[in-house]
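Right after this note come the structures.
Nothing in this text is a laboratory measurement; each read-out follows from the coordinates by a stated rule. Computed from a predicted model, the values in this text were never measured in an experiment. Cβ atoms are built from the backbone, for glycine too; each structure is taken alone.
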Structure I
Amino acid sequence: MTMSTSPSPSPRHAAVPLSANVDYGYLRQLVFEQSHNVLDSSRDYLFETRLATLLRVLGLTRLEELIQLLRLRHDPALERSIAEAMTINETSFFRDGRPFELLRTVLLPPLIDSRRATRSLRIWSAACSTGQEAWSIAMLLSEHFPQLANWNVKIEGTDFSSEVVHRCQAASYHRIEMNRGLPARKIVRFFDHHEDHWTVKPELRRLCHFKTANLCADRLPIAEPPLGEPFDIIFLRNVMLYFSLETRRKLMARIHRTLAPDGVLILGSSEQPADPTLWTAHVAGGTSYYRPR
């Protein structure tokens, strides 16, 4: 997912010298205004490494120069680039396999049965990072539910970072990424091999659609009912951990309006809805999921 847990800095990181002349608070506030990502001051050392490439592109050498440039002129593109650079993109195919096994054995069969009249299934991978979660869902559907071949199945993937969304759309992954969570039989069936990269085959690519979107914007990146169709399943894993409680409440209220009455919400293993009055928690297969009340 795009954003994940923020562990305490290791002794090695804690030793990284921070410039006394850098207003890290200014940068943290800028990131919050752009993405609602709350960065702890103990992680200020990350600015030094993650903005290094951006500094070189701008012809700058120090963070102080970047802050001075930001204060002199309003540059929305530059501000967003900084927020994107500070976003954590940690994901893998079939990450934490329990939600996918739960989907296969418990959640999808009754949903498919109840959608036989419309022959339609809509799934949202929110904060999809480089797309492995969405492709994992597509692989699961293709492998275990062949009856969906003639259905209108749509898997929507959204992420704050335009860079990772471009990677989703390219659907091409390096050997190291392929070795994280994918057995050989799935690689052979669902990917084409080109040197050190594997590209998702067309049969899956027709299921998944990706776009850049900010979950914390005034409106969700998809049309909410009644203007838009509700989602049957929403994956929102390991993204709210960086949000404030108020941001989480607003986001979860919007998610609630977007999910079908018998739909399913899957969060990260350490996450819970900000407002439990809107959700009913269920436990199965060693993991949990939520249905709207």
Structure II
Amino acid sequence: MIHRRRSSPLHVVRATVGAAWCLAVAGVALTLEHPLLLMALLGAVLLAARAARVGREVELASAWAVPFALMIAAINALVTREGLTVLVQAELPLLGAFDVTLEATVYGLLLGLRAVVVIAAFALYSAAVDPDQLLRAFRRLGARSGLTAALATRMIPVLAGDARRLHDAQRSRAGAPAPRAAVARAVAVNALDRAADLAATLEVRGYAGARRLPAASRPWSRHDLAFAGSALALVSAAAAIHLAGWHGFAAYPRTLASVGARELLLAAGLVALVLLPFADRRGIAR
């Protein structure tokens, strides 16, 4: 999945808001267990992808996720011993006797459905959120950390080469070879010397005294506010469902899923919260 430049509300929002919105959708999927709510959320993500004009990409990623979902269902059915409705009784040489229950199979399919929703949400993120803008948003927070990590990674093979050369020099001398601890101490001292030289080089090149440019102030647009509000509402709705203790679904010992007015209303509410930010297309080129 790569970023696709399209004219849609999700494409015009700032990258941090778009990433937070996609993360909120995936996070809500991880908190839900009712199959109706998960199917509604999957449908909402696919409709959002259509509204963002990346429907084909997200649908293709969701189709690729189906085999993994079936694998999750099969693994759960094989390793879980809970459930009252036995579908298959078998005995294997190494595993012994085991039962495959209907309840474990259904719950495995539910876990697979949840995985498909999460993959679809992140596929929408990959296709609609500009990664360059997201990196620019965090450059002021991680510039020195990134430079430090890059230099440390570069120094690892250099120090490994120093250790090999010291070890070869010790072997070429007469007498017993030096212990490994002595070689390690020599490499550590050499690393400190290299670090001092590298720090001096960076200071000469201006890294120590360089001032950061002020961040460009960009006012929040109505699309930014809409997607931020949608993400906050989704997280709040999931938290309210969890705190209220409502599940509407029980996997074991028998699978029970209530489908009534409350469940339908919750499903419709989730779909509306996901799709409402796409309703306003003012200021977006057709």
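For relative contact order in percent (Cα under 8 Å, 6 or more apart), which of I, II scores largest?
II
Right, here's the next one. State the single structure among I, II that was used to calculate Cα Rg over 2.2 N^0.38 Å, giving 1.06.
On the way: I: 1.06; II: 1.46.
Of the structures listed, the value fits I.
When helix-only ellipticity at 222 nm (-39500 (n - 2.57) for each DSSP H run of 4 or more, over all residues; to 500) is computed for each of I, II, which one produces -23000?
This figure was derived from II.
Upon calculation of distance in nm of label points 7 Å out along Cα→Cβ at positions 76 and 108 from the atomic coordinates, which of the structures I, II produces 4.0?
Traced to structure I.
Just checking, which of I, II has the largest value of distance in nm of label points 7 Å out along Cα→Cβ at positions 44 and 116?
I
Of the structures labelled I, II, which one yields 0.05 when FRET efficiency 1/(1 + (r/R0)^6) of positions 132 and 172 (r between Cβ atoms, R0 = 30 Å, to 0.05) is computed from its coordinates? All intermediate terms of the calculation are to be shown ahead of the outcome.
Values: I: 1.00; II: 0.05.
It was calculated from structure II.
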